[in-house]
Structure 1
Amino acid sequence: MKIGVIVYSQTGNSWEVAQNLQEKLLEQGHEVEVEKVEIAGEAAPRAKDVTFTNIPDSSAYDALVFGAPVHAFSLAAPMKLYLEQIDSLQDKKVALFATKGLKFNWTGGNQAVGKMKKICQAKGGTVVGTEIVVWNKARNKKIDELTRKFSVLF
């Protein structure tokens with residue numbers, strides 16, 4: 001199966017998770033590409049508009065994983081805006097992850113994943129898994145858990 005792992009990563013944390021996931025999915029025999037959603041400059045936490053410098057083509061894949069950080073207790077604006085501009089995810093399995101710095105449940109991880117899920121479902125995608133990685137001392141264990149969980153979804 002051809003899987004696209006598409007991330008927005010401002011500091012490199014979401015990108016690191018994506019690379020770990022790519023390794024695991026390749027071991028499972030999938031064809032996997034990791035692509036970045038990139039913007040010019042930086043985006044305010046709830047920006048309504050950004051200038052994209054790289055817009056991955058989600059239609060090129062059989063299944064997708066989207067990942068992004070939490071910004072100001074919500075989904076990073078560039079990923080929200082990227083997902084909203086996708087025409088269709090019809091008949092595609094989709095997995096989602098968010099990275100965040102604060103461990104408490106109320107600090108935006110669930111909200112970020114929930115926003116991605118809502119957009120993907122509205123585009124016809126079937127969300128088959130979600131995960132949140134808190135960027136603390138236990139992150140490597142959580143990344144391993146995410147890669148194991150997501151590797152059996154496709």
Structure 2
Amino acid sequence: MDLQEFLTPAAVVADLRVPSKKALLQQLAHRAAALTGLDERRLLDTIAERERLGSTGFGGGVAIPHGKVDGLGSVFGLFARLAAPLDYDALDRQPVDLVFLLLAPQGAGADHLKALAAVSRTFRDRAVTAKLRAATSADALYAMLANGTHSRAA
């Protein structure tokens with residue numbers, strides 16, 4: 001599965017300024033609601049509930065908050081590069097500055113897992129994360145994510 005199957009240029013944010021993990025999750029829910037037409041509170045509850053099960057900060061400055069949402073038509077992704085790294089309770093205890101929100105329809109078991117694997121594979125690559133941190137615009141970020149060879153399923 002390619003990231004471009006569930007990520008659009010409108011869903012890429014460069015230099016998002018947030019003071020905390022809570023504010024970050026609120027901003028992600030707000031932006032996702034605007035793009036999907038779903039209720040912002042429901043989206044926030046979904047991703048906050050997943051965070052309560054364990055941090056989605058998987059290391060290397062990357063977090064992949066995710067969840068399943070009723071009423072969503074297909075897998076949806078939103079990428080944000082933060083203006084400044086923040087404490088995210090990541091597994092490696094390092095601050096996070098690259099965040100990929102992944103939402104899937106309630107019944108999308110296999111598609112959700114394929115999308116999560118594609119995102120994870122992309123962000124495990126240190127060369128990719130270095131390029132994302134160096135990108136100068138949201139358009140450049142989208143181009144790297146949508147056209148990157150690391151987003152291709154094996």
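When relative contact order in percent (Cα under 8 Å, 6 or more apart) is calculated for each of the structures 1, 2, the largest result comes from 2. Among candidates 1, 2, the computation of Cα Rg over 2.2 N^0.38 Å, for residues 78-117 alone that gave 1.45 used structure 2. Source structure of the calculated read-out (FRET efficiency 1/(1 + (r/R0)^6) of positions 22 and 126 (r between Cβ atoms, R0 = 25 Å, to 0.05), 0.75) within 1, 2: 1. Taking -10500 as the value of helix-only ellipticity at 222 nm (-39500 (n - 2.57) for each DSSP H run of 4 or more, over all residues; to 500) derived from one of the structures shown (1, 2), identify that structure. For helix-only ellipticity at 222 nm (-39500 (n - 2.57) for each DSSP H run of 4 or more, over all residues; to 500), the value -10500 is produced by structure 1. When mean count of other Cβ atoms within 10 Å over residues 70-77 is computed across structures 1, 2, the figure 16.5 traces back to 2.
Bear in mind that the values in this text are calculations on the coordinates, not laboratory data. Just so it is clear, the model here is predicted, and its values are computed rather than measured. Cβ atoms are built from the backbone, for glycine too; each structure is taken alone.
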